[in-house]
Each structure stands twice: as structure tokens, then as C-alpha cells.
Structure I
Amino acid sequence: MSGSTVALEQEPAPIVACTISRDVQMFDLLIEDMEAEMGETWGDLSLEDALAFFSQPESSDLEFVAIAMDEEDEANLSQIAEVIRQATARNIKALVIAEEVSPIALHQLLKVGAEEFIPYPLPDGALRDAIVRLRAPEPVEPPPQVPSVPTGPAVSDVNREGVLVAIHGLAGGTGATTLAVNLAWELATIHKTDAPRVCLIDLDLQFGSVSTYLDLPRREVIYELLSDTASMDDESFMSGLLTFNDRLHVFTAPADMLPLDLVSPDDIMAVIGKARANFDFVIVDMPRTIVQWTESVLTAAHVYFSTIELDMRSAQNALRMIRALKAEELPHDKIRYVLNRAPKFTDLNGKSRVKRLAESLDITIDLQLPDGLKPVVQAGDHGVPLAEAATKNPLRKEIHKLAQQLHAIGAQDAEPKKKKKGK
């Protein structure tokens, strides 16, 4: 009897987390993850009720709030920002769960105090990892140190004679940069402990977006290196690189739009030469425009991918490219064609169109990449590779297979070099 009395007198567990949204039912995956992680210790508030709740005594138990929003909520960004400010003022941490929200809006919310954002649909374990980070103790401030001059990645102690892979989109939107960024990341993370050194170079001097896809800044030093390659040594080249997640080294496009003829073939090959000497793989994202140094990269590349789609513009541009290379007696057969957004295995009509395209151009389509749909765009907007944002995405899986093949070929080529150096 006394046990029953104690059970009746127990107070319900305090609410330590809340979702805040226009309509939480639109984010059913968030509801499932919150129930899995928080049990019965979470609640739900509308945007209007959130500010009023913060002034009540019950809000003192809150650890964090998860603000779920989509593109329609951008019109109400000021109210969401105020919710984050009020939460931060009360030491309540704020997560933003965003579906198709512009990077500018996310930047504004992070600026007013949001701890981080998670793309929606939620990647596996993303909410759990975010909660662990929010609950981690604040880092202890280290003692002040004498500031040091920042340095770039370490110069390689040997000439690695890296594998050069160029990627050239033959039409806009055919996924050349997506392939370059994700292939470079897959190679850089192919082994946890013994991954190759990988350098990603963005040679689209006007509209290069590698830095956007990896959320990296563009720096003035790139222009300085390109404008004076004669005096560039290994140290200055490496100091111009940025590092993504401590694994991938990136030579971004310049901060300003530059004419493509600013650099000569010798300048480009000097940059690529420094990269090959210091890295096992060098991935180059080429501009769509044919310039005087396109021939140099094509000739030097171990693999030269050209991305196309199953449409008339890609077919016409591929035909122009083949004619131009043949007219100049350049190695047109060196190009490996990559079909982006390829038809599914069961799409017999699409497969037939692919066959007719290859026959009409007298080419072989060496690689067919599936359509990755919205997660590809979302990963690019959030500045992370597909392997980080959508591990199970079909496009990511195919690029991972390609990275494994290139790594295996690179390992075979490296064996004779090691034996030669051993002698």
C-alpha cells in the first residue's frame, strides 16, 4: 500500500527539451528521433508559444530547443531569430533543423546564437550526435600563448608523383564539380589510418564552386600564386592550400573573377606539378570553357573524365569537343565519358537512349552515375560531401566504388616506384 502511495506522489520527469516549429507534424522523422533520444522528457511548442514559455518557471529545466523550419519559414526569419536570442539569453541551447533553407538564412540564425544546424530529413544518428555535443562540458580555456604564423599542410618528404585526375563538364549542371569534390573526399577517407594524400584543385578561375561545396573561404593568396608561379616553391604552394576536416587539401578558385587567359599552360602545369610532387592523388575541376591550357592538362592527366547528361545539349557539346580535339590531333580517345543522372536499371527505354547516344557520337560511356536527387543539392548548400550528409545515397555509393578502383590502380602504379627508390 505504501509503495502505491509513493508511486502516486512521484512527479513527472521535467521537460528538458522542446521542438519549436510552425507544425511539428511536418517533421515526422524529428518526432521519431526525439522520442528515441528523450523519451517523455520533451515537448512541442509553436513559434508564438515559445517566447511566452521562456518566461515561465518551467523553462528553467530546458537544456535545448530544436527549431524545425523549411523554406516557407524564411518569411518569418525575424521571429525565429528572436526565439534563438531569448533561448541563448537563458542558457538554453538551440538547434536548427532545416529543410531546403537558404545558406544565407542559416548563417543569420547561427550568427544570433544557434549552436548548429542539421539538414532534414535527418541523417542517421545526427540528432543523437548533436545532443551529445550540446551536453558536453564547456572546454577549458588554454593559457595564452605567443601567437604563431599559420602554416599550411606539411611538404611531402618525397616526390609522390601523384595520379592526376581531371574532371571536365561538357554542359552546365552535369555534375562535374559534384563528382570532383566527392571523389576527392572518398579518396582522402578510403582508409582510416593509411589513406592517400589528396589535393583538390579548382581551375575554374571565374565560377569555381569547390570552396562553396566544402564551406571553405577564398583567399587572396591564390591569385598571388597564380600570377607568379615562377617563384612558387613547395612551401608557398602548400601554404596556399586549405584543409577540409584534416583529410582533404584544397586549392580553391581565386576570390575574384579572373580572365581564363590570365595564366599560361606553364603556370597551370607548375601548380599541378607541385601538387603531384606532394600528393598521391590530384583531382582537378576544369572550367567548361576550352582554354589554351586545356591541352596541357589533357595530355598530363592519367584519367580525364567528361561529364554529360542524356540530352541534346550534352550530345552537341561532346561532338564539338571531339571535332576540336581531332582537328588539333590531340588525344580525344583519352577522354572517359561519365553519364550523370543515368536511367535506372529497370528503365529499358532510357537504356536504349544511352546506347543510341554512345553510337551516334562513336564513344564509350565508361561510367553511369545515378540521380542523387535533393540530398546532392542539400549537401552542396551545407558545404559537406555526400559521405557526410547522405551516406546511403546511390550517387555517393557509385562515387565510392570509383574511388576504390582509382585507389587500387594507384597502389599498383606505386609499387614499381617504391622498388625503384629502394634500389
Structure II
Amino acid sequence: MSSGATMLKPEPAPLLACTISRDVQNFDLLIEDMETELGESWGDLGFEDAAVFLKQDDALTLEFVAIAVDEEDEAEIDLVGRLVTTAKERGIRVILIADNVSPNTLHRLMRMGAQDFIPYPLPENELHDAIERIRRVGAEPAAPSEDAPTTKRKARGDRSAVILPVHGMAGGTGASTLAVNLAWELATIDKKDPPRVCLLDFDLQFGSISTFLDLPRREIVYELLSATENMDADSFMQALLTYNDKLHVLTAPPEMLPLDILGPEDVDAIIEIARTNFDYVVIDMPSTLISWTEAVLAQAHIYFATLELDMRSAQNTLRMIKALKAEQLPVEKLRYVLNRGPKFTDLSGKSRVKRMAESLDIKLELLLPDGAKQVSQSEDHGMPLAEGAAKNPLRKEIAKLAQSIHERNLSSAETA
């Protein structure tokens, strides 16, 4: 009987994941989500015990570890960092759960090898999505797809690009649309001697350039951004994808990353490599002002600020100008672009544009017409307006802008 009873005992569930924290009871929502996602196939360890366990063979069955830290753990950041590094070396992916942790600490841990980051309290379904991303990446082959539109261009370092950031003063003001289409118009402006153009998506959380151009988001982008101190021109070029073999693109990474994962020196390094290998570098900026916005502004030749004819755009533009002036930053580099400007016959709209410019003490140098449904349709199909709606009035205005920039650049080069 005893022998039969022993045989009927169920095998313990294999350990698929582990939480690591100073005290997991401080993260009760994490406990609930782990139980929901993994049932009994997970365990919990303190920092010291985890340091020992991760070096054992039993740890190799883990799909991931969720390292949970709060502000009290910042004093032990070296220990936590060693755990992240050890897990990475053993092929165990790391999800970082951070509760009120400083950006510097978060940045450091992400650089050490954490693959994903979730703020605490956990947003609904965020842990589930992170686990799905880990499993999806684990199921993908290590070698890139033969169909991936990777760049074939080698780093030369023989160029000096014009830097053109685009910054939306509010959501939906067409910043990404302008960035994508301006980059494409510049890349195709001269069929005989096309300029080298690079489009950088610096909106690390909600960047949509990959969607607008139907390009995949790749893990190599995260690896590049999280370790810029190891970046060189060749690794930068390998992280780029191409659209129709003409436009080179650095997409946003697959995971939603904190904007502070980059510092000013990181951004300077990325822009410098892009600048020396391309003729034009267009940057799609996040609408949020961040510590490295100043670095981009300092390197920019023209800094496009997109807005619309509404109160939110006006207020945000005013706040932006005040912030730059308070820090004595070159606000004169800003060129204001009004999206969905009034039509030629709309006298009332033109009057509102004039009053807005006067109240903000700015000059609205570029009025972009409403491209209507063709804009969203082209973006949904993953192509620039020139490819999907060449006669669209918005496309024509952006093409004129690109032509003006290119002619001025050529004129400056001849003068020099």
C-alpha cells in the first residue's frame, strides 16, 4: 500500500520562475499576478539566497526571474546588479519590478542586463504581457530572418549630417507623420545622387515609426540603447533597418522602456555616429521633455515643433519656450509647424493663426494642410504618403520642405 501511495503522489510542478526581493510581502500585487500566471510553478528568494541559487544547475529551468526593488533597496544596488548580471550570464531573463526607484538606479540595472521593466503597483495585465514577450523572444531563432530589411551599408564616417528633430507640442499634432515623410522625401529627393538619410525613433515608449513603415521591432535596438558605451559605428549600423533600400531606420525597441534609460551622453554618442555616416538625420522625439532633450537641441540644425490650432498646443508651446529660456537653451532653433492649417479660403482660420502666433510671440513658418483619411490609411499600410498618396496636399507641402532643406544644404556645402 505504501509503495502504491508513493507512486500516486503527483510530481512537483517544475519551477519556471522566481521572484527575488528583500521582502516579497511588500509586493502583494506581484504575488497575486505570479499566482495567476504560473500557479505553483514559481518560487521566492531573498537577495542573498538568490545569489547562491542562480549559480546552481536547478536555476537553469527558470524562464525568468522577477527582481522587485523599492527605494530602500537602492543602498544594495551593487548586490541587485550582481543578481541581474548572473541571471543574464546563465541565460535567465530578468523582469525588473520597480517601486519608487530613482531613474539612475533603474538605468543602471537595465544596463546590467534586465530585459524588461514594470513599475509598481503593477498595471493591469502588464506582467502577463512581459511574460508573453519573454516566451515569444525565447521561441524566436537567434539568427535574424533572411527577410529582415537590415542595412547593407557599411560605416564610413565620411559625412556630416544635418540634424532635424521633430517634437510634438501635444499628442496628435503630426510629429511622427512629419518625421517619417520628411525623411522619405529627403531620401528620394535626388534619383542620381540620393542623400544618405537616417530616421531615429527616440520615443522609446510609444514610438510608432516601425508601424508607419511596416518594420519589425528588434531586440538588438534594446541591446544598443542599454549599452551605448560599447557601441561603435558598425554595431549602430547593424541595428538599423531599411525601408525600400533607401531610408535607414532605428526603430523604438520592442519593450516599453523608461525614457531615462538614456542619458545626454548616450544620445550624443548615437547622434554623433549617425551624423558622421549620413547626410540627414531626422529624429522623432517624445513629446515629454527629458534630461537628454537638451543634448538633441544642442546638436540640431533645425528643431521642428508641431502644434495645432487649439488651446492645448498653445499652452504647451508657451511652457516649452519658457522652459528653454529659463535654461538659456537655443530656443531660436525651433521652427514652428502648424498641423491641419486652415485652407486658402478660410479667412476666419487664418485670423486665428495670426492671433495665436502673436499671443505666443512666435512665427508659424510652415502650415501643413489636413491630409485627411489618406494619411492614416498610408500609415496603417506601412508606407510614406509619397508611396500611397503622392498627390495628397500634405505630401506636397512636406516635399517642398524637403526640397528647401536640401537646396539650402547644398548651397551651404558649396559656400564652405
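Here, each number is a calculation from the coordinates, and none is a lab measurement. Every value quoted in this text rests on a predicted model; they were computed, and no experiment measured them. Cβ atoms are built from the backbone, for glycine too; each structure is taken alone.
Data table
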quantity: Which entry (I, II) yields the derived value 2.4 for distance in nm of label points 7 Å out along Cα→Cβ at positions 74 and 298; calculated: II
quantity: FRET efficiency 1/(1 + (r/R0)^6) of positions 90 and 218 (r between Cβ atoms, R0 = 41 Å, to 0.05) derived as 0.95 - corresponding label from I, II; calculated: II
quantity: Per distance in nm of label points 7 Å out along Cα→Cβ at positions 82 and 290, the highest-valued of structures I, II; calculated: I
